[in-house]
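Several structures are given next for inspection.
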Structure P
């Protein structure tokens, strides 16, 4: 589990132990404050006293431009996922509460977010090869701190949680002011849960819309523009977004305005690019500059790399596959130097290549 040393994560740690789980704790030192390293060691010392295995990971960041807190969140997720994989763990638990859920919903409202942005935090999802769990989304922060105090268990307070330079800190204060109106953390968390049910229904509708609209082949998607254009607007938007995320491997969707232009291009049968994806001649595929061979499970001899412009020249029967050249160029080849040994998607040589997950699998796990 991820342990910051704050009240929420400390409560989760002890609740998991009480439930009989063997717990490994990890703390990420982002280095954003001078005292962060000392605090990480304080948490490590407390874990030793509690008899809990604990690890400290440090974020070695370069020059960050843009949203520092967002960059820190992404880095933390990556560090923890890699650590969990190294430990052979299948899941990582996080200490988010009903208050975090309510704050996330309010922050979404401030951005005029749609359903995805108002659903709040997912209780379970898969990312970076790890299953992430948030088992305390129905429990309030005050209740957890009351329980910790009754147990005599210490925790630390992160000063950034009260720093008005950050939107979440300002939202936390606004949430307290809304409580007299009945807009409590618990009520807002319930609303987020209702919206999550609506999101699940939309996701199911998207999965049902795929046959006949998008057909997967060689790690790309063939699109029927007319059928795509006939879809309800929200289903079309969500389908296009899912395709972009699947092809690019990105963790976050593109900006709404950029996605809207891409949706219009798909419906109109036009060429376009977005977030590492290219739409050309009715096919959605990865852009050459953004192709990621980690999407593929390849079996055969040789160095795995994209076919690129040179690959099809060494595949005499590539046209028999029925795949456009630009699609084949971003599929895997097995190379020995500049010589192509095999190109599974181009029907050349002895090798196999499967795109993992498939688009259908990606939609189901969304």
Structure Q
């Protein structure tokens, strides 16, 4: 497995120096240029399906390279043998190694319920077991063919009744930053790509963006000094993916949710924090997204803002998102160039995860 990408495409001390080289950049684009536009666009979408085996249409999509991979939920997995068989189905015949993703944070957010350790993030933070627990979880996921963990959570609850308080390592920013960095290292130790979330921080939210529109009225200075601290440490630790959230941060971009904001993704994440890995959205079915855009509109805005992967969680939304992205790439040369750039990043991650 390619540890240089699992170790991060960022700019931290633990990232591979080769990742910043022009040679690597050019090599990636040479590879992606061998793909038809339909497959380049496919690298920008992760899909969801129902059931404990991969439907024929999903296998066809992966075979033709029209999706980067799939996200699994509890209705997809019932035990180790079945899950391993399912992930084998997804990999078999796929154009490239599919990203097979789950939410495996610990505690109540644990798709593979039979996997230990079962400690929640607050329990891990209190016990100092973040790296050990992430390593154990990663080995369990890898054993059944799952290669991307949508964890750890880098949000720091900072208001009474914070929505993510039961999923956060700590209410202290420095402690959380340490915990997140250790968790990233643990996921890497176990051979699974970690995803730090929800950029640039949902600790100031009393509602989940899955359920409602959220505005976080942080001052820009405070956001940079505190909320970004755990993400900065994750990038320094070499995290390969960052999940961007769907809240609005008026101090950064008054008009757009974070996942559709160039100021958030291109400005804060890419330019200020120096992240060079894969940016993935939270679910396109979230209420905060639906309030401002349809799935295909959201996807186009996501990619224009700098997102690499749009996370769809329903068959209908996948089809609409994929078609919307493909149509825009055919119409607009500048958008087509953005697709190429993101497809190259995702393809590099897929190759790093080859088994």
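Coordinate-derived values only; no laboratory data. All values reported here derive from a predicted model rather than from experimental measurement. Cβ atoms are built from the backbone, for glycine too; each structure is taken alone.
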* **Comparison of P, Q by FRET efficiency 1/(1 + (r/R0)^6) of positions 116 and 324 (r between Cβ atoms, R0 = 30 Å, to 0.05) - largest value held by** => P
* Structure fact -> With volume of the Cα convex hull per residue in Å³ computed for every candidate in P, Q, 165 is reproduced by structure P
* Structure fact -> If distance in nm of label points 7 Å out along Cα→Cβ at positions 52 and 156 is calculated for P, Q, the one returning 4.3 is structure Q
* Work out mean count of other Cβ atoms within 10 Å over residues 252-259 for each of structures P, Q, then name the structure with the largest result. => Q
* Structure fact -> If distance in nm of label points 7 Å out along Cα→Cβ at positions 124 and 308 is calculated for P, Q, the one returning 4.4 is structure P
* **Highest-scoring label, criterion being relative contact order in percent (Cα under 8 Å, 6 or more apart), among P, Q** => Q
